[in-house]
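Pasting the structures here.
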Structure I
Amino acid sequence: MKTTTFELRGNTNNKTIQCRVTNGRNNIVRASTGLKIDTENWSTEKQLTKGSNAIEKNINSKLRKICDLVENDLITNIVTTEWLKSIIDIVNGKIKADEKLLFLGACENYIDQKKNLAKNTLDLYNRAFALLTEFIGTSRPQIKAVNKSFMLAFENYLIGTKKLSKNTAIQHTRFIITVLNDCSKERGLEVAISRGYNEKPIKRDKREIVKLDRSELQLIKDLRDLPQHLENSRKWLLIGCEVGQRANDLLSITPSNISNGRLRLTQQKTKKPVVIPLQAETIELLKEFPKQCDIITLNRNIKTLCNLAGLNASVLKRVKENGIEFLKEVPKYEAISTHCMRRSYASNHYNIIPTSLIMSITKHATETQLIKYIGLTDEDIADAYEKALLPK
């Protein structure tokens with residue numbers, strides 16, 4: 001961490017104020033601020049003038065600004081005399097950084113040029129820009145100063161200080177790469193990060209797989225005296241966990257999709273036909289066909305059902321607040337959604353029926369995809385293997 005102190009230098013009573021920057025034990029630099037003050041008007045303890053008149057107050061303002069620029073510079077790892085002199089010259093108004101070569105200016109310029117992009121993309125860019133502005137503070141890095149050290153410092157800031165998830169941090173760091181690529185390719189400017197730089201500098205979070213096991217489904221089945229709207233949603237939930245289809249496909253079925261104990265439909269996403277044999281309990285639920293329901297309502301009612309069933313163990317859920325996504329510990333019922341039905345089907349039938357049959361229902365292309373989808377661990381797979389080897 002950089003620290004700044006000021007010292008008086010000179011043989012006369014009117015002395016020059018010198019700036020000293022310490023960046024670790026072996027990296028110390030000094031440079032004259034060009035500012036002068038009489039010895040009796042200097043406070044060694046406060047490292048400022050006594051501020052008794054307008055001139056001294058102006059000197060104090062400049063000294064504080066030097067401190068801010070030095071100490072908020074998270075980019076420069078090794079400080080040099082030239083680096084310190086450039087900061088002092090900016091504070092004294094001797095030089096002005098070329099706005100065209102400033103990184104934040106390049107970010108703004110890029111966003112302004114991309115107004116025709118999708119709203120979600122623009123929102124993401126604007127959030128990344130806001131975080132970069134906050135991270136950079138009062139320092140004004142040029143485009144060529146945005147290097148790997150800058151990227152790593154920004155990543156640490158997002159994850160450590162802002163408490164963002166790794167996945168969200170990846171999105172924001174990619175914005176830096178996007179802007180630098182534009183600076184290099186479209187504007188011909190020098191950039192410090194080469195084409196070979198890893199655009200995914202941080203490892204993604206392992207998602208917590210949320211699903212309902214057989215015992216949890218039984219708790220939901222055991223609920224009594226439910227109002228009609230929750231009873232209807234319970235039917236859809238229990239059916240969904242037995243047919244393994246996406247919510248859009250599940251809620252589009254009608255009695256005409258069912259015949260001879262089988263559900264037949266064409267999946268909206270894959271355009272693939274699927275035929276699902278129905279268990280006796282599911283057929284019983286379908287005798288009095290549930291009323292049509294939209295996904296938003298079903299999501300809300302499923303959470304209520306799971307809450308009533310006491311499914312309140314803590315799980316990690318991705319939540320978004322003020323446009324920022326992060327992991328938050330919540331009761332399980334808050335993390336349950338319609339998507340959990342398909343995952344619950346696959347998980348509850350794994351190790352019960354052949355994997356190829358599960359894949360024919362869920363339409364996963366490979367067993368690897370299926371295992372990742374339902375979040376099986378190595379222990380789960382070993383258990384399944386041992387069970388398959390047991391004598392029948």
Structure II
Amino acid sequence: MTATAKPIDFLWFIPTSGDGTYLGTTDLNRGPEIGYLQQIAQAVDRLGYTGVLLPTGVSCEESFVTAAALSAHTQKLKFLVAIRPGTASPAYYARLASTLDRVSNGRVLLNIVVGGSPAELAGDGIHLEHDERYAHADEFFHVWEELLEKGSSTFEGKYIKATNAKLGLPPVQSPRPPLYFGGSSDAGIEFSVGRVDKYLTWGEPPALVAEKIEKVRAAAAKRGREVSFGIRLHFIVRETDEEAWAAADRLISKLDDETIREAQEQFVKQSDSVGQKRMAALHGGRRDKLEVSPNLWAGVGLVRAGAGTALVGSPKTVAARLREYQELGIETVIGSGYPHLEEAYRVAELLFPELGLNREEQRAGFRNEFGAKQIFAGGSHGGNLKVVSGS
């Protein structure tokens with residue numbers, strides 16, 4: 001890291017739909033039991049990550065409930081909680097966000113997920129076309145913001161009507177918990193620059209990320225606003241580049257061509273997400289075209305919806321690639337790896353020192369109930385995944 005570069009804000013991921021060691025098989029999955037998720041959250045808290053992303057969706061545990069449970073077992077960790085407008089009223093989500101912010105003592109971040117699967121959205125009672133979902137979300141968060149910032153809201157729009165809505169108990173953070181969002185369509189970008197604090201992109205090659213950042217900045221400038229930027233990536237970090245690429249190969253070693261074909265067809269049929277289409281275009285469903293940019297590997301996206309790319313390599317290699325994104329304006333990284341408990345340790349122990357994030361003073365601050373410094377013994381479990389979803 002250069003002397004003038006701001007340290008990366010590094011978050012991790014809570015796999016609330018399950019976890020495992022391999023993609024492409026359902027054998028020996030790790031389920032999303034709260035005890036396992038708590039293990040990950042506590043490890044991440046002590047290792048110096050600033051927060052964790054909790055996804056939303058039909059295959060996930062409910063994000064606010066899970067965050068509330070984990071907040072009681074962590075000290076400094078922030079919770080980037082997915083919120084899907086339309087599954088409840090703005091007033092109800094305002095109460096959820098405010099309560100969780102108080103329960104966690106100001107450790108809440110909100111990730112807006114408008115949704116990319118019309119079938120899943122219909123199951124949630126949301127019957128809106130792609131661009132309409134963003135118009136609806138804009139009205140939704142108008143009311144949500146007023147409630148959190150002012151305590152009341154009256155609004156009548158095309159999609160949302162609130163008459164003298166009230167929020168009795170304010171959040172800890174002022175004026176409200178920060179809003180994050182990722183969307184690649186024109187409608188998504190226009191929504192983001194009017195409402196959110198941090199714009200997120202999935203891990204595309206640097207040239208594509210640069211184009212997207214430039215587009216978002218220009219749209220924000222027209223509104224007299226500025227947004228900061230983050231990126232969502234998987235990580236496969238080992239002591240050498242060769243070991244890292246071998247680990248990437250192992251991750252998909254039980255993945256057969258039929259499973260890939262079925263997953264890709266499912267993504268096409270079920271999703272109208274522009275971002276998902278961009279992810280799929282990187283590899284085209286082919287196993288022999290997975291390094292889509294130096295050290296950027298698209299193997300995860302063969303069967304995983306959402307974020308489908310990983311940075312692969314030694315600590316020095318991966319740190320250099322992250323700095324390329326940092327130079328484009330990326331300030332926040334939301335990482336993950338399979339399995340998430342072990343990979344959280346690998347990333348923190350191998351990569352963080354290269355990024356200037358070896359926060360010994362933070363880790364030393366955690367003590368157990370007897371006053372002794374906590375010592376962690378890593379473990380290894382079997383576990384496998386087939387087709388998984390998430391952010």
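When relative contact order in percent (Cα under 8 Å, 6 or more apart) is computed across structures I, II, the figure 25 traces back to II.
With mean count of other Cβ atoms within 10 Å over residues 259-266 coming out at 16.1, pick the structure among I, II it was computed from. Derived from the structure labelled II. When mean count of other Cβ atoms within 10 Å over residues 43-50 is computed for each of I, II, the one that comes out at 22.8 is II. Using the calculated result 60, 54, 44 for Cα extents along the principal axes in Å, pick out the matching structure from I, II. So the calculation was done on II.
Each of I, II could give helix-only ellipticity at 222 nm (-39500 (n - 2.57) for each DSSP H run of 4 or more, over all residues; to 500), but the derived value -12000 comes from II.
Here distance in nm of label points 7 Å out along Cα→Cβ at positions 83 and 115 was derived from just one of the structures I, II, and that gives 1.7; the source is II.
All of the numbers you see were taken from the coordinates with simple rules; none came from a lab. Remember, it's a predicted structure, so these values are computed and weren't measured experimentally. Cβ atoms are built from the backbone, for glycine too; each structure is taken alone.
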